[in-house]
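*Asks:* Before anything else, here is the set of structures, which you'll find just below.
What follows is calculated from the coordinates using simple rules that are stated; it is not laboratory data. Every value quoted in this text rests on a predicted model; they were computed, and no experiment measured them.
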Structure I
Amino acid sequence: MPQPRLNLEQFEQMFLQVLQSGLPGQPVSLQSIWQELADEQQRRALLQKFKEVAGEATGVELVISPGMENFQGQVQSVVIQLFHVYSTVHLMERINAKILARRA
């Protein structure tokens, strides 16, 4: 069963921590332009790392939309899209857990 749901601020901070650890010495904020932070391969790797970190922290397997590494806009917009997916998957897993608990 998933952990209690993170709020957007917690999710943002987790994402920024992954960016800061993956891009040492580079200033990173929610207002940073996503495509200017790194090349496509590095952005893909950062998303994969975030997926792993978020999964460990929340118990929810985050689904990264294809092409997210090429999203055009601010980091905050990337986070909001990922948070929407996380919230949806978290809710689905809670519903599934309740259904399975009733069957047992």
Structure II
Amino acid sequence: MGFDVILYNAEGRKLELFELTEDLHYEIFNSKKLWRSYLALRRLSDFYRTDETFSGDRLDKLITDLNNYKMYISSNNLIEYQEFIDRLTTRSDIDKVRIVGD
């Protein structure tokens, strides 16, 4: 079971729910990688305790961190990783993103 990612519009209506897989989470937060220096991204590091909401500037920083961190993602997981970024960036009506672990 991975993270639940819930997208909301400005009125608080749920737009979409999807899963960020456990495999991708492991890929991002592998202990050999430099994820600790990405301040917004590291808030998602604890698989079992994560319950984060991103909006406004915090959401922009998360997206920036994800884009900048892409170079550390293996080719095996790069498509899923890019799909995650795309889901956060392609809809103009996203106001808030909530990411919840187990």
Structure III
Amino acid sequence: MDSAVAVAAIGGVLGLISAAYTARSANRANQQKTEADERTALRQIEAGAYERAKQFYESTLVRMQGEIDRQAAQINALQRQVSRLTRQVRDAGLVPVTSSESEEEK
């Protein structure tokens, strides 16, 4: 019976070691899954932020291009008006005075 008790004791100890190892492995696996879930959530947040920034950037580009187009049309209209006024001054027998932009800045 002594050998049976020794075998049972060794079996019990091995069972406890196995249970502790299994619990530890399960804890590690759970921790790794939690970390993976956190990384996935962070990537989703970053992807959402990137998408919002991209949409903002693209809408800003569209607005800026619209403003550039509007100002280009305004410049063209002003250049046509200057040409008409210059013609009218010449037709009236006067000599129009022209200056460059660098002279006006001084």
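*Asks:* Can you tell which of I, II, III yields 1.03 when Rg/Rh (Cα atoms, Kirkwood Rh) is derived from it?
*Replies:* Derived from I, not from the others.
*Asks:* Ok, one more. Out of I, II, III, which structure matches -33500 when helix-only ellipticity at 222 nm (-39500 (n - 2.57) for each DSSP H run of 4 or more, over all residues; to 500) is calculated?
*Replies:* Structure of origin is III.
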